[in-house]
1. Thinking of 1, 2, which structure, once volume of the Cα convex hull per residue in Å³ is computed, gives back 129?
2. When helix-only ellipticity at 222 nm (-39500 (n - 2.57) for each DSSP H run of 4 or more, over all residues; to 500) is calculated, the result is -8500; to which of the structures 1, 2 does this value belong?
3. Could you tell me which structure in 1, 2 was used to calculate percent of Cα pairs over 23 Å apart, for residues 46-141 alone as 33?
4. Using relative contact order in percent (Cα under 8 Å, 6 or more apart), single out the structure from 1, 2 with the greatest value.
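Coordinate-derived values only; no laboratory data. Since this is a predicted model, take the numbers as computed values, not measurements.
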Structure 1
Amino acid sequence: MSTRDMLRASDARFHALAGGFSAEEWSQPSLCDAWSNHDVLAHLVVGYGDGPTALTAEMLRHSGSFDRANAALARALAARRSPAELLDDFARLTQRPRGLGRYFPRRLLLGDHITHELDMVFALGREPVIPPDALVAVLNTQVSVPNPFVPAFRNSRGLRLSATDTDWRHGERGPLVRGRAADLVSVLGNRPAMLARLGGDGVDVLASRVSRHLTRRAG
């Protein structure tokens, strides 16, 4: 399956899953910074629907900070649109993106969308139902492609990584971190909540990298 087809299949599966969330579940905090699940959904819609002009204007209002501009756009949209309306927007835009999603590399979009799905699912105490091939595709991107928005590439450097629920390995030397593929995706993407599920002598190294990056962002 091509990355484009995998992204479309992943978006369709997420849309079906999220359509079953209750109003209370949408209002609950996700694993993504201080965003609610509603905010995360709005962020996905912003990615597909807003162009560079809107993002640049918002960055100018936030001293050039991409993170603050990104958060402001998502929260503003979430304030205007209900989860049901945003799900309709998302379904339409996945078929015909008109914003930055038209230009962003598909493999990075797949990683972004799956990571945010995990932000919601794990925060709700659920287990993900993401196909192994999609998780492996995300892991391969995380460890091989530097991403200016997510420090997964840096978090993985010098570590041996092993998925315990699918045939995926990375690295030949260094401390070992092992765990389920979804948990690895989440933690490499700088979400510490799933660290307790990982094992191996490299977990402390990975935990220090995640916490150090979170501290820098908080400051």
Structure 2
Amino acid sequence: MRAGLAQLNDADELVGQRSRMPSGTLRISSMPSYGQLLLMPALQNFCDRYPDIVLDVHLSDALVDLGRDQIDIAIRGGRQPQDRVVARKLDPNRFILAASPQYLAQKGTPRSLDDLPAHSALMYRGPNVLIKWQGLDEDGWREIPVTPAFISNDGASLIAMACKGRGLVLLSEWGLKDYLRRGDLVQVTLEQPVSVGRGGESGIYLLYLQTRYQIPKVRVAVEFLIERLAAP
């Protein structure tokens, strides 16, 4: 029943927008850190280009069902979905280790996975669990027993603490690149890989239903965000 009503609403909206500029309410769901650091700045420019579209933005790590939850566009990290959702890759979501120059000068620069337990860790909390650090050595992937100095589900807060010299942070490159470029943070390269997952291709994906792409407000938003946010 709900799916049928949604299809009727989509059809009405498509007919109503054929003869005018894209308009209406556009519902977007994004991971909090990506939303704050990359999506929101892009959406400010989107509003300038499409003033008749009202944005309804929800920042959450929780999974969404685009049809059931009436979300037009979602941005999520992980492996590419295999169901009816169209998934367009924005970023490879490579995780890197970083710290401030002051922290490294005081505590030293770790060189291997075995050095990490002696350092302070700034750790991300997912929707249901603390995201543990994983390292790859000759025996395979293993959890690194780091000591949390600060925990948050807000990537911007973790970065701010790292810039203040509170510890090492392990986050996606897209969230750290501006701070690395300015020199607020320095990338720490270990002898062995470290990440928050145990291998396999991961990415940041823009998700939408193909049936809703025909609606002008959804189509222009999808193409605008791909143009602005997709990595080269």
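1. Numbers: 1: 115; 2: 129.
Of the structures listed, the value fits 2.
2. Details: 1: -18500; 2: -8500.
Attributed to the structure labelled 2.
3. Values: 1: 33; 2: 53.
Among 1, 2, the structure yielding 33 for percent of Cα pairs over 23 Å apart, for residues 46-141 alone is 1.
4. Working: 1: 17; 2: 30.
If we compare relative contact order in percent (Cα under 8 Å, 6 or more apart) over 1, 2, the biggest value is for 2.
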